[in-house]
Structure I
Amino acid sequence: MNVVITGGNRGIGLALTKQFKARGAKVYATCRNSCDELNSAGVTIIKGVDVSQPEMLAEKLAPLMDVKIDLLINNAGVLGKESLDDWDPNTIDYQFRVNAMGPLLVSQTLLPVMADNSKIAMITSRMGSMADNGSGGYYGYRMSKAALNAASVSLANDLKPRGIAVGIFHPGFVQTEMVNGAGDIDADTCAERLSQRIDELNVDNAGRFIHSNGDELPW
């Protein structure tokens with residue numbers, strides 16, 4: 001099984017990289033910059049991949065164009081903390097490019113080498129949910145994750161005829177650097193849960209918004 005994971009150098013991405021490696025998969029971890037833990041994980045590392053730079057993606061992902069990919073996990077993401085009184089359009093734009101456009105463009109680039117009956121997992125956030133937003137704020141992150149959810153549903157519909165299943169997964173509140181170590185679960189537990197949800201993913205249940213604990217989330 002060939003697995004590609006974006007943002008594989010830290011947090012959830014690194015935990016997923018180690019999880020799938022332990023399960024016997026051939027793992028290709030993409031990142032802007034590697035780290036010692038990733039370097040020692042025994043996986044193939046593709047450095048210099050910045051999903052916010054669409055003009056560079058084809059070149060940077062070229063090493064994968066000879067790989068028959070069974071699973072693509074679009075995990076790379078960034079978090080801004082804009083409030084109504086303190087926000088910057090540049091950080092919002094950057095979050096859109098990384099969180100929404102990035103996963104779509106990576107998927108489009110790698111579609112020619114996706115195997116029959118392969119899977120694409122989009123790591124999103126319940127903060128992109130309209131119904132679940134009871135606190136406001138985080139404008140760029142909420143908007144970009146809502147956009148990712150919309151793109152992922154379209155991708156799920158478009159790829160069903162090819163037998164490619166697209167899952168839309170909220171990882172939970174995970175103890176990572178992105179949230180300064182706060183959270184309800186650690187990255188390893190999150191990776192284990194996500195791998196279970198990915199195992200369950202097929203074209204019949206594709207395009208649903210699922211918590212890593214298995215609950216279905218509102219849009």
Structure II
Amino acid sequence: MLPTAVVLLGAALGVSGHYTFPKVNGGADWAQVRRADNWQNNGFVGDVNSAQIRCFQSSPAAASSSLNVTAGSSVTYSAAPNVYHPGPMAFYLARVPDGQSINSWNGDGAVWFKVYHEQPNFGSQLTWSSNGKSSFSVPIPRCIKSGYYLLRAEHIGLHAAGSSGGAQFYISCAQIGVTGGGSTDPPNKVAFPGAYKASDPGILININYPVPTSYKNPGPPVFSC
């Protein structure tokens with residue numbers, strides 16, 4: 001049997017560099033954000049075909065409350081601890097259909113549209129501005145319809161993405177209520193799972209050598225009003 005100290009050290013190393021996205025606008029952890037399966041171990045999703053790729057929940061469950069925001073404003077999404085790995089940050093929205101409850105709707109089907117993704121800086125290595133950050137300002141488009149939405153945060157760790165299944169997805173979904181919106185129904189909606197393939201060039205990529213001179217984010221284009 002391994003000594004207790006060795007076991008504890010191994011557990012600590014297992015979560016080193018990993019992170020969660022547990023809160024929005026400075027609220028309590030997992031209050032307006034649906035509690036992700038990695039809430040205790042800071043783990044990641046490695047399979048783009050897993051149901052966890054949507055909101056990192058094996059069994060979908062609601063948050064305890066929803067955050068009210070105005071269309072055209074921004075939401076601050078927080079990481080804990082800081083985002084550690086190189087790779088892009090992205091945010092998606094999905095509107096709860098009229099007549100359904102935010103507390104029971106799971107975001108099934110092609111209902112997700114992207115509102116932000118991050119491009120790297122190119123040089124002797126690829127760098128992303130999200131690396132080392134603990135909070136992110138997410139724009140809520142001013143023209144989208146009012147109503148309840150799931151706001152999906154996603155960071156892709158690409159440090160080991162040179163082989164299939166090596167990319168690490170850190171994900172969670174916040175519940176928000178949008179007021180003061182317009183009438184636009186965004187195009188290019190995707191489903192999770194379904195939006196990504198393991199072979200997508202922004203997912204299966206060796207960022208170490210030779211250093212890439214371009215990068216294509218996975219998923220649809222960013223929607224703007």
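Read the figures in this text as sums done on the coordinates, not as results from a lab. All values derive from a computational prediction rather than experimental measurement. Cβ atoms are built from the backbone, for glycine too; each structure is taken alone.
With FRET efficiency 1/(1 + (r/R0)^6) of positions 83 and 115 (r between Cβ atoms, R0 = 30 Å, to 0.05) derived from the coordinates and found to be 0.95, which of I, II does the value describe? Checking each candidate, the match is II. Of structures I, II, the largest value of volume of the Cα convex hull per residue in Å³ belongs to II. Here mean count of other Cβ atoms within 10 Å over residues 67-74 is compared for structures I, II. The highest value is that of I.
Figure out for me which of the structures I, II the number 3.5 belongs to, where distance in nm of label points 7 Å out along Cα→Cβ at positions 43 and 211 was derived from the coordinates. This value belongs to structure II.
Comparing relative contact order in percent (Cα under 8 Å, 6 or more apart) across structures I, II, the highest value is found for II.
With helix-only ellipticity at 222 nm (-39500 (n - 2.57) for each DSSP H run of 4 or more, over all residues; to 500) derived from the coordinates and found to be -1500, which of I, II does the value describe? The correct label is II.
Name the one structure among I, II that FRET efficiency 1/(1 + (r/R0)^6) of positions 147 and 187 (r between Cβ atoms, R0 = 25 Å, to 0.05) of 0.50 was derived from. Derived from I, not from the others.
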